[in-house]
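Values in this text are rule-based calculations from the coordinates and carry no lab data. Predicted, not measured: the structure shown is a model, and the values here were computed from it. Cβ atoms are built from the backbone, for glycine too; each structure is taken alone.
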Structure I
Amino acid sequence: MSVAPPVLAQQDGGLSNVGVVQSVILTVAPDRLYAESKFGLRIAREIEQESAEIAAENRRIEAELLAEERDLTELRDTLSPVEFRARANAFDEKVQQLRREQDEKARALGQRTEEARRALLTAAQPVLLELLVESGAVAVLDRRAVLLSVDAVDITDKAVSRVNEDLGEGADILPKAP
């Protein structure tokens, strides 16, 4: 009678084959796919530059408004109360309008980030489908929605690599901001 040697369980359940993972369920981390792809990095650079431009514009506007407020304060003693109130109200309205415009620019920048994320996920679907088919899987799930899994079913690194190959910086997906 022969005794079979003990079978050692693999840490990842045998899913870490060389090449594409063989699993019916795969996961991908969309945030990493965006943040680590050439496309996401390009958008991040553009948004950082646009944010810096908005911040510089805000500082310039603030300096101009402070100077205008100082001038208005100095004129207070030389103007009639009615004239001063009219100018003060006009100044307040100008400040509120500029604030609304700058807030809208900041909101638009945030929307651009979300639009870019959605555009990348849409453009990456063929890549994810290829990985799904190659692995024999039936589903690719958002890693954030998975309570527990082995790292071997996470295809984010492969997806980033292939998205970079196929889409590059994605100028045709989402053009650079004007």
Structure II
Amino acid sequence: MESIKIMIEEHSNIRRMLRIIRILCYNLMTNPKYDITDFHIVIDFVRNYADKHHHGKEENILFETMIKEIERLAKSGAITGMYIEHDMGRLYMSNLEKALECFKNKDDEARLDIIANAISYSDLLNRHIEKENTALYKFAENMLSDNSKSFVEDKCKKAEELATDAGIQEKYINLLEILEKKYL
């Protein structure tokens, strides 16, 4: 399925950002005068590329189709677990944003919350991506009917076209490349 190939490519891009998150956290931990500005770029990337763009396709198209068609998978809780992990990621980003605001307001102890939430997000998403790439996507490819696969392909293609027209992929891959040049 082309839509799943694209989602796996998006996972690769998200994992690239997860490597940067770790470096940002290390820099914040070891440099007393570290500028936290790039954490805001991370939040923007996570919210708009990883969550809105990527998770939006998963939740609103792929997972919904799988729940309707694959009863065994729906009852096992596997897909529910994916939704829960997406929500946990959103919580970590919200907490990270609050911690950054506290740090900006001269609360040096907020470094702990910045690092805790950023690293927790990174760890969660690395494990989450592995489950999707090695199990959930394979279930979709092997267990969905041809009609459902066509439905998913069509809806994902439309979502990709809308995102391309809005410049989503280009903007966030460029931001990612800028951070990689700066930190890797």
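If Cα Rg over 2.2 N^0.38 Å comes out at 1.77 when worked out from the coordinates, which of I, II was used? Of the options listed, only I reproduces it. I have -25500 for helix-only ellipticity at 222 nm (-39500 (n - 2.57) for each DSSP H run of 4 or more, over all residues; to 500), calculated from one of the structures I, II. Which structure is it? This value belongs to structure II.
I have 0.8 for distance in nm of label points 7 Å out along Cα→Cβ at positions 75 and 91, calculated from one of the structures I, II. Which structure is it? Display every interim value, and only then the final one.
Details: I: 0.8; II: 2.9.
Derived from the structure labelled I.
Suppose distance in nm of label points 7 Å out along Cα→Cβ at positions 99 and 131 works out to 2.2; of I, II, which structure was it derived from? The read-out was computed on structure II.
If mean projected area of the Cα convex hull in nm², for residues 107-162 alone is calculated from each of I, II, which structure is the one that comes out at 4.8? Of the options listed, only I reproduces it.
From which structure (I, II) was semi-axes √(5λ) of the Cα gyration tensor in Å, for residues 35-114 alone calculated, if the value obtained is 40, 12, 4? Attributed to the structure labelled I.
Computing relative contact order in percent (Cα under 8 Å, 6 or more apart) across structures I, II gives 37 for structure II.
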